[in-house]
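Multiple structures are listed underneath, in structure tokens.
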Structure 1
Amino acid sequence: MKYNDNDRAIALAGLFQACHLAQQVAHKGMADAQALTGNIHSLFQVDTAQVLDVFGSLQNLAPGLRLAHRQLSGSEPRDNELTRYLLSLVQLERKLIGDAERLESISEGIKNTAARLPHFPQTHSNILASLADIYAENISTLQPRIMVSGEPVYLQNPDNVNRIRALLLAGIRAAMLWRQMGGRRRQLLFNRKRVVTTLHGLLDSL
């Protein structure tokens, strides 16, 4: 698959969005339903015609596009918690690439979960619980281990824990896609203006 600046920006927005949604669940016990659908949808897409198809639509990524633009352009203060999640997911994805057995286990788990989709919506609690189990069994033991901060009343709710873990799994999916599209951390340091310009163009097309 050929890739371009838009493809990288879309994948990056997916990563920002997954982290932000996990934050929302941890701090508020809720998350944007359409955005959640976009990130969870991405986990079940294997062969797609274009990068945007991974998330379903550009509208499904609207919060992530806006957040990535604000954070990278400096129009709002850096969210250190969000940045910690982002960098940790990128590191975890790099570790997974070298672990064929773990990748196969994740792939098999997602395939088994996908078999339930004719009976349940993608964001049904049963689907999210299954994705959360995949994260817990295959990723939560890796370093750096992501410690999610939030309100205890929400973090003690099993459904919220499942949503957060499913979103972190989706974040790793987005990090993998970003890397496959040629995304690198150094681009965010040395070519940030170009990334911000691309994000702005995608936002204009919403």
Structure 2
Amino acid sequence: MNLPNQLTLLRFILTFVFVAAMSVEFPQSRSVAAIVFIIAAITDFLDGYLARKHNLITNFGKLMDPLADKVLMAAGFVMLMATPEVPLPAWMVIVILTREFLVTGLRLVASAEGVVLAAESLGKHKTIWQIVMIIYFLVALASSEATFSWMRWLFAWKPTSPEIAGVILMWIALLLTVISGLSYAWKNRKLLADC
């Protein structure tokens, strides 16, 4: 298994570590969760970069890399939604996860037809904004602990507070998620022609 695919599998493992850190209270648990999520997000960019640079693109990577992204993002959104300090409404998470499941379903339909659908640029922008939004809230939560206490001022200042900057980031992520999902479905509508 090549390095990009190993990084993809590592992202699955890091996702479970992230969920554990968000679920179990221990000293610096939110800081650990934030750091683990950031590392997982870096592997998302790194595996694609290495695969393209060294021509290591495989069908496994085309299918599993987007799936690993979706599992990581779903974990991030669900864990934040379950955290009372985060103003992330359940309906927004449901809309985002619905889009992710529908695109995954479309990929499965394509796979059954012998077609591999790689990620598109609009979907990559969506992923970037989702990652930015999740990291923003994770660091905001972790700023109450020693590791990230130096950033506490940022989230206390009104313009960059979760109530303003956080909500703006949520809406950007939501809109890009919906638009990219509709675009993806439209470009691949021929796969659904027999429905």
Structure 3
Amino acid sequence: MKGRKTTDVVLVTFSGTDLVFNQATEVLTDLFSGFNLNNSYYLRAVQTIRAHVDKGSTLVLAGHSLGGMVAQQVAANPLIKKEYKVLNTVTFGSPLLSQGFREGSIKRLGDWIDPVPYLSINTITAPIRSILGLNREKGPYKNPIDAHKWSYRKSVWNKYDPLGYTIGKCTIRVDENTRVFYPAPIFDFSIFNR
């Protein structure tokens, strides 16, 4: 289209907490990520990106809750910063992590009554950035747990574009044929299959 710039990006999304057998999306990982510590989800994400995404690619990272924390950790990883261009990190209901060390911009989106975006050490060490850096919207839920689980839908966030801006600067077209799911197991049982 005339006057519009097109850029190929790799959209990498991270799921939130989910109690599935042998997946690193469990509660202990929430604690490790909340304190910005290494964990199997984060380490597997870096390993997977480096193994499956061409070096020099532009990345957009996004995730809900735990997934948003891991996305921020990935954006701050020295190897990812050296080998890729992280354009943006978009989080939904996630606390601020890796403050000042990430590549690219971060857009944090949070429901007004969702407490999870404030559950990290940065709420204490960097309160202005942690609190004022959160784009908040009022969802239809009265219960904080329901707000965290269900408020991050198009009906609440429809004025934001896929990069988290309210102006609506971009559109992302996803090629469903390139969609791939990579698990993040806690324990590697493949040694028993050899």
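Computed from the coordinates by the stated procedures, all read-outs in this text should not be read as laboratory data. Small disclaimer: the values here were computed from a predicted structure and weren't measured.
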For relative contact order in percent (Cα under 8 Å, 6 or more apart), find whichever of 1, 2, 3 sits highest and give me its label.
-> 1
Which structure, out of 1, 2, 3, was Rg and Dmax of the Cα atoms in Å derived from, given a value of 17.5, 57?
-> 2
Origin of the value -24500, where helix-only ellipticity at 222 nm (-39500 (n - 2.57) for each DSSP H run of 4 or more, over all residues; to 500) was derived from one of 1, 2, 3 = 2
